[in-house]
Structure 1
Amino acid sequence: MVEPVRFPEVELYTGWGEPMRTEAELHGLELISGAIPDGLEGALYRVGADRQYPSGRTDDIFIDGEGQIHMFRFKDNQVDYVVKWVETERYKRQKDARRGLFGVYRNRYTVDPSVKDVHLGTANTTAMFHAGHLYSLKEDDLPYEVDPETLETIGRVDFDGLIKAQTFTAHPKVDPITNELLAFSYQAKGDASLDFAFYLFGPDRELINEIWFKMPYAACVHDFAITDEWIVVPFFPLITDLDVVKAGGTYYQWHPDEPVHVALVPRYGKAEDIRWFKGPTGSAGHMMNAHREGSKVHLDLCYYDGNCFPFFTTPQGEETAPVPPFLTRMTFDLASNDDGFTSQRLLQIPCEMPRTDDRYQGRAYRYGYVIARAMDGSSGIGRFDHETGAMEVWRPGEGDGVQEAQFVPRTPDAPEGDGWLLVLVSRVSQMRSDLAILDAQNLAAGPVALLKLPIRVRSTFHGTWVPEETLQSGQYRMSLAAAG
């Protein structure tokens, strides 16, 4: 007999966080105000977590849950919306059992015996489009391919055997200028292994470079950054202890006595050419960008002076106080014999979910886009100007919030920052969502178009924009604006 479905009465699952547990398809979102810009055609894909069934625990964390992929399809002056479950092996087994079967986050030793050999991946973090294929990703498993038009799940893939690692990052970098895909795997040979793999794929998904090396500890490596010559990989001391995991504990523990290590990996080179740096303890989930300036490599990231995931305690079980993230620049000097690096805070406003004009990933750039948080806890979308230090913020209104922004260039060769920001708005008081289209050069003017979603998009973490021409050809046709 199947037990009734009951979610625990905890804050995570109340109000805006209440699980939606549904698929939806809406044709022609209502236009509340403004007009959809001419020429804005393509698909915005977003991925997030929702709860298919309760886990039976009261200590769930918000980054857990089954993957859902969302599509906003821009075409013929309208926007359609579709959301579907990513039908991972884990999702299908729970669907058949009609109950939750998985326990502590990423802990295979706490699952129901019936699924002890099932992959834990939820495909709940981001969407990636490369070489004509759309994927939904979570860093503890391989990619799940999804049909870009219908969002039907095609299946778990390893790029025809080219991915030898057991996992694949949830923060790949697809270069829309070269159509290269840069990606990685950490703990690449299994839980708590020190193995790290970097992959570089070409425009047709051919393998250009593969580098394996050992991490300083079994770290959580959620994101990385790229330059024209280097891959910047930070290792923060959120560390997996396999004995703790086997005993039913958390997958990561925070080690405040361990330094930060950073590997500069040659984009087209070999493992023996890696340069290592280290510095004081801290952490970050997300990188804004990196670029090379002569012998120096700059990494811009939302940096925490402490533990970015306070729900992971120290090995002694001590909780750490939440600390705000600030946009920070780390600089690594390749001409120096010193293995240290310098840090400079760029912005005094707490911010997260940094993005750029994707054409400038790995290149010198001026603008970054973030979720900016005010002292009262509200959030808005901010544009930071690295040249002037100015910060412009659009806030959707009292009590409402925003999710990560996606930049779309006005034309494939438009100047940097000339385009649109697509932003999901959480209308918390109305328990529904909007999609805002902002002029990235004039956030203060408010949305150039605002589209109404009669339902709630509970949570999306990351996503990508795919232009109409790219959906048809499978290749990005973008370029950098001519200088001066």
Structure 2
Amino acid sequence: MQARTLREAMSSKELLARAPAAGTTESPWYKELNANHWRVLMASFMGWVFDGYENYALFLVAAPALRQLLKPEQLSHLSSYSGMVVASMLLGVGSGGVLAGILADYIGRKRTMMLTILVYSICTGLTGLVQSWPQLALFRFLAGVGMGGEWATGTTLMAESWPTRARAKGLGIMQSAFGWGALTASCVWYFLGSRGGPGSWRILFFLGVLPAFFVLYLRRKVSESEKWLAKRDERKELQKLEGSGVTLSREERIVARFTLGSLFRDPQLRRLVLTCLVMSLGTTVGFWGVSTWIPAYVESVARAAHAVNPARWAGLAGIIFTIGSIVGYISSGFLADLIGRRGMLCVLFGGALLTTPIVYLWTHDPVAIVAAAGINGAFTLGQFAWMAIYSPELFPTAVRATATSVVFNAARFVSVFGPLTAGWLITRLGGYSTSAVLLSSIYVFALCAVPFLPETKGKPLPQ
């Protein structure tokens, strides 16, 4: 009797959630938003801004930092050491992301976000004190643990808090925060790199401790997800029922049991996760193995062209690439509502596949490459927005943070080999171009996975 009553209550909640709000088709989408919606966006946006800064800082200063930290006989393998340091951060991002996603489904989205921001802020500040390349790899791994976890919690909180008609646009705006953070890091390094001393890269990391103070805003101003709070109480009740011998339905078992286990034991959820992981692998390997080398590649081209201050060309390339990614992030939410989620995916993957050879093969002029880098950024880095927009719409509340985090982060365990492989290929093939174009073929596999996922445009989140 208790189980039936609970199921009826769940059905009533689902019907209410699916009922269209009055006037939603008569007013602009942003008219549906209240002060709490904007506070949630601010919290998720700023958390991801800081994450973007911490993340991109490594790519900007990996070369000058390693030139100081490596022994003279190791400098000829600079690209390989850069790849290992990047791989260590990716491993941390993947590990921390999956763990934080599970925690967010049990202790809450808000609390987990606060914890992850503290972790990546403190560890990034400590990175400025390292004295060897293994220490650099260690602290980037620890910072990665926090960076991977912050995204999943912010994304899930946004998805569960915003109304259906505004959700994709809001998540696209939120995802653009990574670009703003990376742009901030690029601008800071643009001035530090050309005007600071040999140790100026340390300052870039010291500044990364500032996000720790943002936790105070989260604690005071941001409300926990009401959907998660309701599901937390439901989970407790269902676990009691199952413990008393009551047979639960499929939907109830998903809620009552361990989130990661539910995700891979249930055939429908497992199929969704695995299909999303194919696309996630394309996005992640494509970015870490192809696009992150753009600043270093532009610097090498500028040196070959005998340009004045090649390091500033590298900084400029990072800035233009990041501006392009911001355009891609924000556009993705509107594009998803215009042509659907699957249409958005085809545009992003196809664009990344086509623009990679434009950057690396079709021109050797620094000005042209920098311009092409902006277009490439809109697709290769901008395509990360699909995970924020699409993933939460595929999975029920009880496992949403876990599933979203697995989709976003699990690919990093494989993509660790992206920078390692790229570094090896760059060394063996004698340049960046061939390596980048070879690795960009991963986008073909991502495109092939798109037709196997359902279209969720205009639909409410699964309960």
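Brief remarks on what is shown
- Source structure (of 1, 2) for relative contact order in percent (Cα under 8 Å, 6 or more apart), computed value 13: 1
- Among 1, 2, structure where FRET efficiency 1/(1 + (r/R0)^6) of positions 147 and 171 (r between Cβ atoms, R0 = 25 Å, to 0.05) as derived comes to 0.65: 1
- Identity of the structure behind 1.7 (criterion: distance in nm of label points 7 Å out along Cα→Cβ at positions 51 and 179, calculated), options 1, 2: 2
- Source structure (of 1, 2) for helix-only ellipticity at 222 nm (-39500 (n - 2.57) for each DSSP H run of 4 or more, over all residues; to 500), computed value -1000: 1
- Structure responsible for 4.5, with distance in nm of label points 7 Å out along Cα→Cβ at positions 83 and 275 calculated and labels 1, 2 on offer: 1
No value in this document is a laboratory result; all are computed from the given coordinates. Because the structure is a prediction, the values reported are computed rather than measured. Cβ atoms are built from the backbone, for glycine too; each structure is taken alone.
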